[in-house]
1. Which structure, out of I, II, was FRET efficiency 1/(1 + (r/R0)^6) of positions 62 and 78 (r between Cβ atoms, R0 = 30 Å, to 0.05) calculated from, if the result is 0.30?
2. Given a value of 12.9 for mean count of other Cβ atoms within 10 Å over residues 30-37, calculated from one of I, II, which structure does it belong to?
3. Which structure, out of I, II, was percent of Cα pairs over 18 Å apart derived from, given a value of 63?
4. Check the numbers for FRET efficiency 1/(1 + (r/R0)^6) of positions 6 and 46 (r between Cβ atoms, R0 = 30 Å, to 0.05) across I, II and tell me which is largest.
5. From which structure (I, II) was helix-only ellipticity at 222 nm (-39500 (n - 2.57) for each DSSP H run of 4 or more, over all residues; to 500) calculated, if the value obtained is -22000?
6. Given 20 as the derived value for relative contact order in percent (Cα under 8 Å, 6 or more apart), which of the supplied structures I, II does it correspond to?
Structure I
């Protein structure tokens, strides 16, 4: 979020924010791959079942989800306190929503709710896919 703020995605380049912010998926997926590979190597001695990998990913997702409200608060209150005002103004000025719709959508409470729902959903999907690739395939 700090990089987004410094690169202007929260103010002068705000129109690019919805696209660029989704690039966080790349390091997030990489984090799951590296974590599950490490779990396979160092905890399961090089052999991990799909179920074991999936369960490890679910635990990781749960921990990440627990931190979402505080990270959203830090982002919205400390790193970029004008983000919601900027998004509201941009949405209204560009005819993407009315003032009331923009205010209902772009606020800390709504973003925390969305994050608490979106984070586990994407974590489960990511875990399910990454576990397929990390699991030890049966030989024979």
Structure II
């Protein structure tokens, strides 16, 4: 049975999901700090097995970022990612009560942009903004 939970994900489960989708494992101390700084998250289970995850980071008033939308390959194509997004966007609507103009960003994996467009996300250029950039 598929279950969506607001419970905090464990470091081990987070790394398990990342490995399953080919993103690799990170040091536990790094993952713990990232998860401790998460504003809100949804973890998905099939019975007791973790199969998906998504989270929101940001300051709650001016800037939000949807991060780490993960569904393990065996469960992709079953609308689990869609449900994760719907639940995260419901939470974002709560944050919008403080500032209706809050900006919510997402950095989709290459080739996954169409999935996020279904939820109203636009490429920065389409929104009249500059290209997205990253610093490593």
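Here, each number is a calculation from the coordinates, and none is a lab measurement. It should be emphasised that the depicted structure is a prediction, and the values quoted were computed from it without experimental measurement. Cβ atoms are built from the backbone, for glycine too; each structure is taken alone.
1. Values: I: 0.75; II: 0.30.
Clearly, the read-out refers to II.
2. Working: I: 16.5; II: 12.9.
Checking each candidate, the match is II.
3. Structure of origin is I.
4. Sorting by FRET efficiency 1/(1 + (r/R0)^6) of positions 6 and 46 (r between Cβ atoms, R0 = 30 Å, to 0.05) in descending order puts II first.
5. I
6. Traced to structure II.
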